[in-house]
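Derivation of every value follows stated rules applied to the coordinates shown; laboratory data play no part. The structure presented is a predicted model; accordingly, all values stated were derived computationally and were not measured. Cβ atoms are built from the backbone, for glycine too; each structure is taken alone.
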Structure 1
């Protein structure tokens with residue numbers, strides 16, 4: 001291997017090693033997991049409020065208000081959090097693909113240079 005080629009590979013290896021040292025996609029996965037949990041709790045509350053208002057069983061002692069505000073708020077929270085979770089997981093997957101490609105290239109460079117893993 002020529003010294004110029006080795007220097008170019010070493011520079012690329014250093015750049016990729018710095019980029020791959022932290023996985024930024026994990027932050028998006030964490031954000032998505034938190035949002036998915038909030039969406040799950042919000043959906044559960046929406047179902048509970050809907051059941052209390054329109055479900056089977058004895059009618060409530062006090063009639064509910066004119067508008068199902070608690071149900072609508074819980075449903076809105078669940079939908080917004082679900083959208084955030086979906087967007088975070090999609091972004092995380094897109095970033096993971098780039099990180100995986102960078103890591104594969106780094107391994108290829110290290111193999112060509114004869115560097116131990």
Structure 2
């Protein structure tokens with residue numbers, strides 16, 4: 001099964017997330033360290049995997065240039081959430097015949113990709 005971002009099929013191999021906290025450490029001239037909590041950042045997801053076809057690659061490149069949110073759907077069909085594309089990187093990988101996407105030509109290019117998504 002494939003994941004989708006706004007309908008774009010992705011075959012995810014690595015899925016990670018972070019939820020950083022914003023904490024400042026203040027060092028007064030006398031006394032111990034004071035820790036000040038300023039809140040937390042929204043979740044950041046990182047997806048690595050494979051996409052097939054130049055149209056899907058072009059769509060993901062375009063998503064990185066907008067301020068819109070896109071629905072991320074897990075391979076099991078559950079919606080993960082709505083995210084903005086922070087960054088999209090890709091590298092074409094050598095393939096003689098792709099069989100992951102029967103709706104595309106067997107000679108369609110295959111790309112290794114990485115997405116960074118912000119909530």
Structure 3
């Protein structure tokens with residue numbers, strides 16, 4: 001295996017370990033699972049009572065709920081990743097972008113200062 005693949009696997013396993021140790025996240029996940037099971041049971045009960053006309057409604061509801069759950073999970077995972085990055089002292093992409101912008105700004109400032117020094121040195125006393 002390449003070193004990059006090993007590092008990616010190590011990072012992934014570390015993130016999964018940190019998420020599994022996050023009690024609040026695990027409690028929220030189990031709570032969401034319980035709520036999801038109850039809602040699915042309610043929808044299936046509703047489906048069996050109303051007949052075939054409600055099949056389209058059920059599919060639309062399921063798609064809507066799936067989209068909502070996906071968005072919620074993305075938010076939760078993003079929050080967990082930020083907490084993990086803070087714990088592990090790994091720079092987040094936003095921080096890297098800001099640092100790159102700062103470096104570019106400082107390079108411009110340095111170039112201006114060098115040109116001023118050159119102009120100052122070229123002037124006769």
If helix-only ellipticity at 222 nm (-39500 (n - 2.57) for each DSSP H run of 4 or more, over all residues; to 500) comes out at -32000 when worked out from the coordinates, which of 1, 2, 3 was used?
-> 3
Of the structures 1, 2, 3, report the one carrying the highest value of mean count of other Cβ atoms within 10 Å over residues 29-36.
-> 1
Which of 1, 2, 3 yields -0.46, -0.84, -1.08, -1.25 [log10 I(q)/I(0) by the Debye sum over Cα atoms at q = 0.11, 0.17, 0.20, 0.22 Å⁻¹, calculated] = 2
